[in-house]
Structure formats: C-alpha cells, structure tokens
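Read-outs throughout are calculated quantities, based only on the coordinates presented, and are distinct from any laboratory measurement. Keep in mind it's a predicted model, so treat the numbers as computed, not measured. Cβ atoms are built from the backbone, for glycine too; each structure is taken alone.
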Structure P
Amino acid sequence: MHHNFLFDLDQTLLDFHASERTALGIVLAENGLPFSDEIYRAFRDYNSSLWLELEKGTITRTELFTDRFRELFRMCGTDPVGRDLLKINDDFIRTMSVNGVLMDGALELAEKVKYGIPDARIFIASNGATLNAKGRIASTGLDRYIDGIFVSEDLGVTKPSAAFFDACLDKIGEPKETCIMIGDSLTSDMLGAKNALMASVWFMPSGDVEEAVREYDIDYCASSFGELYEILKDWAANRD
C-alpha cells in the first residue's frame, strides 16, 4: 500500500487568483472591454458565489460558465445579448491554462513529499475544468511530481460529494485509509473529506478555526508548507 496524498489545486498548490486575473484581462481586451482591479474583484466574488452554488447542486456547470460572463459584461456596462458566452468562457479557460502560477513553496513541498515520504503518491483532486487544471499544472512544472489528476469535469461529480471521492478511490485502487485530503476550502475540501470519511488537513486556516475543526471533523491544520510537510510525514509514519 501507498501513502496517497490528495491535494486540492487552487489556493493550495497553485495561485488561482493570479492566473484568473491575467486571463480575465486578456479576454476582456480581446472583446474590446475595459479591465480594472475593481472589475476583477467583482468578477472574482461573483464567480466564487457561483462555484458555491455548483457545490450545492443548485446550478449546472454550463449555467456557471455562462452566468459569470453574462454578469461580467454587465459589470463592464455592455449588453451581453448576442455574445457567445460559452466561447468566451472557453477562451478564458484556455488562457488560464497556459498561465499557471505556483503558490510560493509549492514545488518544493511536492518534491519533498514525493521523495521524502516512503511510498508517497501525489494526486490532484479538484473541481473545475480539466484543460484549465492540467494546463496550469504542466505550465508550472508541478506535473513531474503528480501521479494522477482527478477533476470534477472528468468525473461528472464535484466536491464535496462523497461520490467524487469514491471515483478518486476507484482510480487510486487503494482504500480510503491510505488517503488524506489537503485543501484550503471548508465547503469543498474539508466537507468532502468528512463526507467521504477520509483524513484531512486544512491548509491556511482562517476565522474561527476551532469551530471549523469541530464542524468539519478536520484532523489537522497547517499554516505553512513547512508545517504541512511535517504533518504529512508524521501521518504517513503513524500508518506504517
């Protein structure tokens, strides 16, 4: 058996917001629209609210992709009628996919986990678009340490559904006791691990940490990559 580390991608290993901001500026310029920090922040907040709705199952992926750009055009003072919003969304995803940005220290962490912990395997467990995830992973060099990439678009289910983790486990081919989920999101990563009865590490915790740990049955918290590595190393050693 291996020690299987399931990492969330965005704001855990990759800086999603940096890639998102770059891609949004390019796509708006291509469509003759203005771009500013205010527009980006408004888009980011609205987009985040849509992803929460997708996690709850109240909207579809297609609705998310079209709604976020329909609202963006309105933010820019432009009527979205007649615009091919799905094509614009595809352009946005393709642009993000070649503009991956690592969280500071993420590449070093992946190398240490991969080669410093016996029988370690690293998997990505992410909601989102497959092209976006795989492209950004490859563009940063993170792919050299990754044993598998599980993205909700491919699996047909999203975190925090237990079905998402069941699909991951089918591909991993080992029991959940050999796995630990690492991520920054309470509603996606930590709730997903709880639903799947899987060990978890909440990375970069904030707010009422004690209450969150109780509510989501979180096993560990880490505030830095150094602390995270020690937690993962000890977790693996205690399983042997």
Structure Q
Amino acid sequence: MREWIVAGNWKMHNTIAESIALAKAIKEGTTTIKNGEVVLAPPFTALFSVGETIKGSNVQLAAQNMFYEDKGAYTGEISPGMLKDIGCTYVIIGHSERRKYFHEQDQDVNLKVKKALMAGLKPIMCVGETDEERVKGITRSVVDRQVKQGLNGVEKIDNIVIAYEPVWAIGTGKVATPAEAEEVHKFIRGILKDLYGSMANDIRILYGGSVTKDNIGDLIAMEDIDGALVGGASLKADGFLGIIKNISGKK
C-alpha cells in the first residue's frame, strides 16, 4: 500500500518568527501520527529556521522551487545542492503559479525534476488544467502532456511524487468532487503505467486545490488519491492538523 503524504505549501506567507511558531505547532500536533509523511514548504527565508524547528521529528522540509543548475551566475536562484545543505528532503516543482506568473514551461519542469533527483531531492511535480482548458474539455490532453514532458528521460521514479492541482480550484474555494478528482488521478496512474509499468503502482499522486479538513475525508477515500498538497489551509495549525488526522485515519 502506498504511504500517504500531506505537504503544506506556505507560498509567500509568514515571517521567520511566524514560520517557527507554525512549524512548532505542527510538529507537536503530529507526535502521535505513526504512518504517512508530513512535509512543510515555507518560504526560502524561513527554510533554515523551520528545518531546525522540526529536526528530529517526523515532519520533513521542502522548498517551493529550485533552479536546474548546480551553481553559476543566476541571480536570485537557488540550487538543489543548497536545498540539500539546508536540510530539504522534498522540492515542489512546476506549481501552476510558477507556470502562470514566471512562465515556466514543461521543459523547465523536466530539467528541474532531473536535477532534483540527481541531487537526492524528492520532487513533488505539479500538473493541472486551467478553468479555460477545463471548459474546452481538454483536461486529459493537458495533463497527459505535462506528465509525459515533465518526466521525459526520467528512468527511476521511486522518489517522485505527482500532485494534481486543477488550477481553477487553487485558492478559489472550488474543489473538484471526489469523483472528478479520482477520474484524473486514475488517468495519471494510467499514463505512469504506460511509461513505467507496474512501478507506477508505487507512485503517490496528491490532490491540491482548496483542500480543507472538511473535504479531505471524501477525497482521500478514493483509490488513487494518496494525499494532499495544501495551500491556504496549511497556514493555520488546527486546519492543517485536521487534514492530517483525517487522512491518517483513512489511509
């Protein structure tokens, strides 16, 4: 059985002090959770402090982005080696906000996934359609392209996590129904099986998009939904812990 994972993406929120306080509350609130994985992705400024706060616990550290070179004249960028050095286990790659605001393409995602794996980081690779693409009925073709191009040339997939985030549901309060989410998750699983055979059964696929402690129970009950990539609800300890507890009780 695949182990569930809940990752909190704090995006551009929280000072260092606020990040420490939130990480401490989540660390203390997960001491009785014995299964699954909990991951926190604070902003870059708080990575070290949050890493120190959660050290020795079952909470793991993630970055929200990275560059695909080891070093060089790339002002404002962070290398995978720097993330490893600061204690990161995971890195989020290809989030829709990176694609929308910073014009990241599937090729960029692919380079980052490969470099993360080479550095010993576990990429959480995000895919998902916009509202316009959904209305046009091209969700499957968009997701198919993003998965295949994002994983192009990647042979070992045991450390990869896929996050399906319908862009129309991120931060909008709209949530795909469990059936809608499962349909796309199963479709992604099918793509992975075509690419990797039976190994695809071990790849965890997360759902993201206005996830809360109130709706996660029905989502996680689906066969191919293995956890959640959480945005806004991860900024409050009680809400995030509620999501974790509802998942741990069902998976």
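Table for the structure above
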item	result
Source structure (of P, Q) for distance in nm of label points 7 Å out along Cα→Cβ at positions 52 and 204, computed value 2.8	Q
Parent structure of the calculated result 2.2, given that distance in nm of label points 7 Å out along Cα→Cβ at positions 132 and 156 is the read-out and P, Q the choices	P
Given 11.5 for mean count of other Cβ atoms within 10 Å over residues 76-83, calculated: source structure among P, Q	P
When distance in nm of label points 7 Å out along Cα→Cβ at positions 4 and 140 is computed for each of P, Q, the largest belongs to	Q
Entry that produces -16500 once helix-only ellipticity at 222 nm (-39500 (n - 2.57) for each DSSP H run of 4 or more, over all residues; to 500) is calculated, selected from P, Q	P
Entry that produces 1, 6, 14, 18, 19, 16, 11, 7, 4, 2, 1, 0, 0 once P(r) over Cα pairs in 5 Å bins from 0, in percent is calculated, selected from P, Q	P
